[in-house]
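Undergrad: The next part holds the structures, each set out as structure tokens.
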Structure 1
Amino acid sequence: MMNIENIMNMYASILETFTKETQYLSIAINPKPNVLNITKTISAVPGTDMANMFVADTSANQKNKLLGYLEDGAFMNFGFKINTPFWKELYIKSIDLFAVMAGENMTTKDIARMKALVVDVIDCVGGPIACSASIDIKTKPPFVAKYVIAVKDKEKFNRLIEEATQMFNTSGIMDFYKELGIETGFTMQRGVDRYKDVSIDSAKFTMKSTDANSPQGQMINAMYGSGFDYRWGMVDGLWVCTIGGNANSAIRELIDKVKAGGPKQIGNEMKTALTLLPEADKADFVVTYNFLRLFKMMTAMLPVPIPQMDIPTKSNIVFAGKAGNGKMVVDIALPKEHLMEIMAVFMKMQQQQKIMQQKQPGSPRSSGIDSIPLEETIWVKCTNPDCKAAYQMGKRAYFKYIEEHADPMSPSAPALVCKKCGEQSVFRAEKCMNPDCGQVFLRGTVPNDFPDRCPKCSRSETEEIRKRRREGGLRR
């Protein structure tokens, strides 16, 4: 298993870098009615590696022209611009940290090869990058990822892919994963298919547990299945790649999109993200993150089957970062709408769990809905102006319907279907106990008063009962 000392050494190295190379860290919070904006600024000590990382090149003020490839409905979207100094220093520093964690698995020669490869890849990429990751729970792994990368040199980029494959299989990377309890493998094939004059290459990245019978092993195998399928090709200066169970069909869709001249406009969700962070299209990176979609994917990857929920969500958390002048500024937008969506889903889950527990044989419900006598009734009234029907229904049936159809985010009870007009417009009502009135009205018709206050004769049975209690003459 992984050497804990190596992991601690890695965290110690991160802490040491931040304490020695950070001049200051500031956090600004700006709450608004519809969104919480947070800005984090890290300023580097001049002359340090961090200061050399937080530099802007000529791409600094250019917009990412590939944002149109970022898809609505993704659990995560990434848009990057190749700010060369920033990305080179970031990846080189990341490789150093990886070397600390990997320990003896990675030789000095392996680390040098990795750094040289990363530098060559960044130099070879000619512009922006776009990546979308969406859910597909019918496949394993239950997602599909799509990459679009502007490339300067097609031939060099293809050679670098081969070098990366060879390095993965011959360096200590596989040994590193094995210490984590995971057997890995990466194979690549050139020209496995052709579509619209585009040669399609493929690869397979396999992951399986070294102990398939352990709980961790069962989870890994359930999550990743037979591994990750890759398909890619070069189209009009763009390297397009898809990863996932439907990689073969997804790469064709992506090729069609590029051949058609690319998306004509940015997707609605990314448009919304750019309104929350207006300068995000000029940032070094912009990310949209949908917690609920990711949650749905993670539950689909669990080894124990979990009933899938319909999770309505259209808002995203947004991140955007830009380096320059020795600083990294990261803006975050947390929309109120997304928080409300998360709350609604988890409240619904609690409600469904409660219902399932109540349905289990032998579950105690003597004090719950099932304890209401079947012959007990309540009044309901239709609010459809062309109907206005009022009638009695079983009290137990009414509360069962409310329990199963209640909206966790709504303070009011859901409407029932009217047995007369068929519209979903029936709500609980009261019948005035005044024998000279007998009016049937919706509960709470008279505002800021007892819910059973009659709007016609002003009688409230609740008020009458309390009067009799005070007088000591309550009769049952």
Structure 2
Amino acid sequence: MKQFQIRKALTALFLFLMTLCVCVSATASSGGECGPDANWSLTDDGMLYISGSGEITWHPWSQDKIKNLLVGGSITNLGNGAFSSCANLVSATNTAPVTVLPQNTFYADPSLEKVVLPDTLTEIGKTAFMMDKSLTSVTIPAKVTAIGERAFSFCSSLTSINLPGGAVNLGEAIFQGCDSLKKVTFDYGFLAIPDELFSNCKSLETVSFPQTLVSIGAHAFQSCHNLKAVALPASLNIIGDHAFQSCDSMTAVTMEKGLVTIDQYALSFCSGLTEITVPEGVKTIGDYAFWGCGGLKTLTLPASVASIGTGMLEDCTALKKIIVPDKTCYAYKWCVKNGFEQILSVSDADPDPGTPDSPGSSTPTVGQLKYKLSGSKATVTGPKNKNAKKLKIPATVKVSGKTYKVTAIKAGAFKKMKKLASVEIGANVKNIGAGAFQACASLKTITIKTKNLTGSSVKAGAFSGIYKKATFKCPKGMAAAYKKILLKKGAPKTCKFK
């Protein structure tokens, strides 16, 4: 009986030890050192833990066995290619005070879906996440100032990205070929978009540019076939060569005064554009800048242009009108020299409204509005008070005893009037400039008295960014026609037309 009890106890002990071995094996099947003060452990279920401090100098783990990664402790440097070609890696979390994510850190990890980066990070190395085809989102920490070339290129599941304003040292083609990328935002302070940054992002629909942006690099948005509309900030000086080439779904591009150079092929083969207004201040338009814009019907050129390259309007087969300010400017002479005299139109609008002063001047302020006078006509150039909630643009304005017809609203005249809730557009208005009411987010009611608006007289982005459910009150019988025109000029699709 006693022997039986001893045998039973030994059997129980053996089973306990076997169970313990299995448990230990399941939690930490391998591990060791991966740097002078760094350690690693990899469980049988694919969880890789990195702990300790300092730099990872070698990578002794089996790449194919890693499914999840946690970097902790006081690790400061992961080393080049530390977790590249991990075919089964699904998630990676880094809580260590790492400042630099080296070159190729997560290169070609086809199953990687989620990455958590530390707030201490300041630099992402080149090709760090390149070809991570399952990565759907990544938050770039606010302290990041440098991102290497092709860091996220060909991450074909990535849908949105926000770039911090302090990211000033950027390599080429960082997001090239991110086929699912739909939305891009830049934080305030962002200065320059490097070459090929979003080239061949075929699904890209929306880009929000900061008011600090100075330059857009070569091929930056080339072949972004789903990009619909672009509103460029007033801070922008240069659009680089091929920057928007073959963005063939783009129907509107708004350029502001401040732009100096439109480089070669910049908007070539943008076949969805029907009109382009080059703002006053632009001096140079490069070779073939608008080549192949087969839907372009109206082009407006400013007095400031001093150089136009070869083939600017090559294969613009639908072009019906070129508008220039006067017959003495370079643009007029270029058009005549290059055989466009028959479709040339001279505008009597002054592209520069000047600085409003006394009511007796050519730039008076009358009531709530500022005007520019020319001949017997007046152009509304802006509000007296940017915080006005309600504005009425009259049919006529009287200055020093003389009556002027109010026929135009200047480009950007009421842009970013955040409190503007309603506006009435007078009966004589024929032209509404690009971005005239852009980003008036509270604008809910637009009463239109004029019957003179056309697809070419209302410029790109005139009503982009207004209240999504705004109501346009149109002249009798013109609601359908104006809806067709204004939806193409930035009015939200959810607006009502009565």
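Coordinate-derived values only; no laboratory data. Values in this document were obtained by computation on a predicted structure and should not be read as measured data. Cβ atoms are built from the backbone, for glycine too; each structure is taken alone.
Undergrad: log10 I(q)/I(0) by the Debye sum over Cα atoms at q = 0.10 Å⁻¹, for residues 123-402 alone computed as -0.78: which structure among 1, 2? Mind dumping the intermediate values first?
TA: Values: 1: -0.78; 2: -0.61.
Among 1, 2, the structure yielding -0.78 for log10 I(q)/I(0) by the Debye sum over Cα atoms at q = 0.10 Å⁻¹, for residues 123-402 alone is 1.
Undergrad: Quick check: 18, 13, 7 is what I get for semi-axes √(5λ) of the Cα gyration tensor in Å, for residues 163-210 alone, calculated from one of 1, 2. Which structure matches?
TA: Numbers: 1: 28, 12, 5; 2: 18, 13, 7.
Considering all the candidates, the number was obtained from 2.
Undergrad: Next question. If distance in nm of label points 7 Å out along Cα→Cβ at positions 195 and 291 comes out at 3.6 when worked out from the coordinates, which of 1, 2 was used? Don't skip to the end; give the middle numbers.
TA: Details: 1: 3.6; 2: 1.8.
Here the read-out was taken from 1.
Undergrad: Comparing Kirkwood radius over Cα pairs in Å across 1, 2, which structure shows the greatest value? Each step should come with its number before you reach the end.
TA: Numbers: 1: 27.6; 2: 26.0.
Between 1, 2, the highest calculated value is found for 1.
Undergrad: Assign the value 14, calculated as relative contact order in percent (Cα under 8 Å, 6 or more apart), to the correct structure from 1, 2. All intermediate terms of the calculation are to be shown ahead of the outcome.
TA: On the way: 1: 14; 2: 5.
The value was obtained from structure 1.
Undergrad: Can you spot which of 1, 2 the value 0.95 was calculated from, given it is FRET efficiency 1/(1 + (r/R0)^6) of positions 187 and 467 (r between Cβ atoms, R0 = 41 Å, to 0.05)?
TA: Of the options listed, only 2 reproduces it.
Undergrad: Moving on to the next point. One of 1, 2 was used to compute helix-only ellipticity at 222 nm (-39500 (n - 2.57) for each DSSP H run of 4 or more, over all residues; to 500), and the answer was -3000. Which one was it?
TA: Details: 1: -11500; 2: -3000.
Corresponding structure: 2.
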